[in-house]
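Student: Once you scroll down, you'll see the structures, which are given as structure tokens.
No value in this document is a laboratory result; all are computed from the given coordinates. Note that the structure is predicted; figures quoted are calculated from it, not measured. Cβ atoms are built from the backbone, for glycine too; each structure is taken alone.
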Structure I
Amino acid sequence: MVTAKKNGPHQRANSLTVLESRFNVARSRLGPQRQKLIRSILDNSQQTCFLSSRELGKLYDVDAATIVRAVQALGYSGFADFTFDLRQHFLAHITPYTALKAATREKRSVADLVDHGLDKSLDNINALRSDLDRKGVVEFAKLIHRSEKILVVAADFAFSLAHHLAYGLMVLGINAESPPGSEGNLQHKVKLLTKKDLVIAISFGQCLRVTVEALQKARSQGVPTFGITDSSTTPIARYSDNHFIVASVSPSFMNTYAAPMALLNAILIACAHVNPKRSLTQLKSTNREYLSGMRWYREPKLPQRRRD
């Protein structure tokens, strides 16, 4: 489990990212070639934010040492700190239009682009498998069981994630809801919560305002909060009591939710097994329906032909 950092050094000021601010401050002491190099890296952050210094040097036809010196000229002590801010810069500027525009510039067939998207989804899932705090997931499941009511807040494409989590919790007999609808509906739902409840907020990148404001309102009322997002610097991470980080970046015009969905499934598995007796009691009532009820589609019986 990751503890959210409040007002961290990477929080955006005004409309500039941390990296843009550093570049503006350092520009007067950068030569023309170094300025051009940094500007190009920033402008192509969708491609450059995942490259090593050696790979960046190859892309721009310079050696890795030149890349590292340019990074140090911006005030970074190491390349890793630079790439962290570069990825935040990328997330802050990515839109469906810019993502699709960048993809159309690549010399790939449609089939290659499909494979590229699948590869990125697999990369995100592998990163989740490698980095996930299993003990944190178990502790989060215990928190869910202790809470009287769970409100899972998300909007736009991410609403599908909120619905999946809330529905899975309800199947286990946990009082959970993922309210759809307007901003007002969310705010009124949050108003009814107490310190015995829990708000789970899901949003990525810059984060949707309606989700962040619902989270902030919950915290102002003393309601425990938990975030699911893709960086420790997002508003969801900053304003949650705790949070999980899971990658959603995609080469396409929309996020890939393969890894976030895998995280939610891990949470549901933990919720089922931290209190197996309760889970089995809840599922037992549906067992007969699953085996022989009207839940499943059956082909209608054909009318028997009359014999003359």
Structure II
Amino acid sequence: MADQITTLVRAGFDRDYVTIHSEVGEAGQTIAAIEKQALDTGFTGRAYAGSLFEVAAIARLAAEAGKRYGVGAIVLTHGESDASSPTFADDMARLQADYQQDLSRITGQTAPIPMLVTQQHARELAVGSRAIGTVAQWQVAVDHAPAVVCVGPKYQYDYIADALHLTNQGYERLGEKLGQAYVQQVVRGQPWRPLEPIAAARRGAGVAVRFHVPVGPLAWDQRLPPAAPGQWARGRGFELHAGDEAIAIADVAIEGETVHITAAGPLPGGRLTVGYAMSAAARPGGTLRWGQLCDSDPFVGSVTGTAQPNYCVAFELAVREP
């Protein structure tokens, strides 16, 4: 991430940009262990206090060196243990607000401190299960922009055998994408939005989902396998529900900034929901939830030299009546 930030700023502004990256996570814990109100058990609950300690130390060192220092962003790579939490979105928003207040008090900065969030796709484990926490990682950014920013999903990266942790290059690519989002959001002051749905509506024998597309046109990454088996095998990651009933998908097609989903039969009346990258399935070398929809961003990472278009966030959305 640091390399990517400096590379982009040098290329775009012809000047240097130095960042300090601190890691204060607590493995395998819920957000209750890293929030301000966390209970210090002697083993967990020290992340928030640790981050304030480190910022104070760095601020002191910067002042002694005659440098200016402020916190540019908080990176939240988290969520597996909160996969089923109904309060996860509120918890993330509160964490950002607490950090904004407490870190600004230490550094004296007036600049905002956005929280950069990426989605998790490995929990819940059961095949066919859905993870409400993954949707929360997108929805919190919709509801609390620009304080919280959903950079995007992580399903496009390579994973080790546990389907939970990325490979070394996977983490490098994640850092590159975070660096790209940071430069746009913090350095350039232009809001970062992922490839995300705007609205969904019935259309003929199917559903049309309109997207915010960072860099058009939309495309399918067919290097990724079809996502969900059974009734959604032709959906490229898309899913349809009528209440609790799964609706089979016959085809999906890109039409400009819209994806048209054709159902395998007549759509029932009543409430419909469209989802994407929500239901767990097995994927060798990958994680449990994914899809094939991406944009055409030409961005290439500074460390890995690999192309990194933006992939669609995992989501669930109510379908509007025509």
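Student: Among the shown structures I, II, from which was the value -8000 of helix-only ellipticity at 222 nm (-39500 (n - 2.57) for each DSSP H run of 4 or more, over all residues; to 500) calculated?
Tutor: The value was obtained from structure II.
Student: To continue, here is another question. Could you tell me which structure in I, II was used to calculate Cα Rg over 2.2 N^0.38 Å as 1.22?
Tutor: I
Student: For which of the structures I, II does the calculation of distance in nm of label points 7 Å out along Cα→Cβ at positions 226 and 242 return 0.7?
Tutor: I
Student: Determine which structure produced the value -0.30, -0.34, -1.13 for log10 I(q)/I(0) by the Debye sum over Cα atoms at q = 0.15, 0.16, 0.32 Å⁻¹, for residues 50-89 alone, calculated from the coordinates; the candidates are I, II.
Tutor: Corresponding structure: I.
Student: For distance in nm of label points 7 Å out along Cα→Cβ at positions 114 and 186, the calculated result is 1.1, so let me know which of I, II that is.
Tutor: Label of the source structure: II.
Student: OK, next. In terms of mean count of other Cβ atoms within 10 Å over residues 74-81, which of structures I, II is highest?
Tutor: The maximum falls on structure II.
Student: For the read-out mean count of other Cβ atoms within 10 Å over residues 146-153, a value of 20.8 was computed from one structure; give its label from I, II.
Tutor: Attributed to the structure labelled I.
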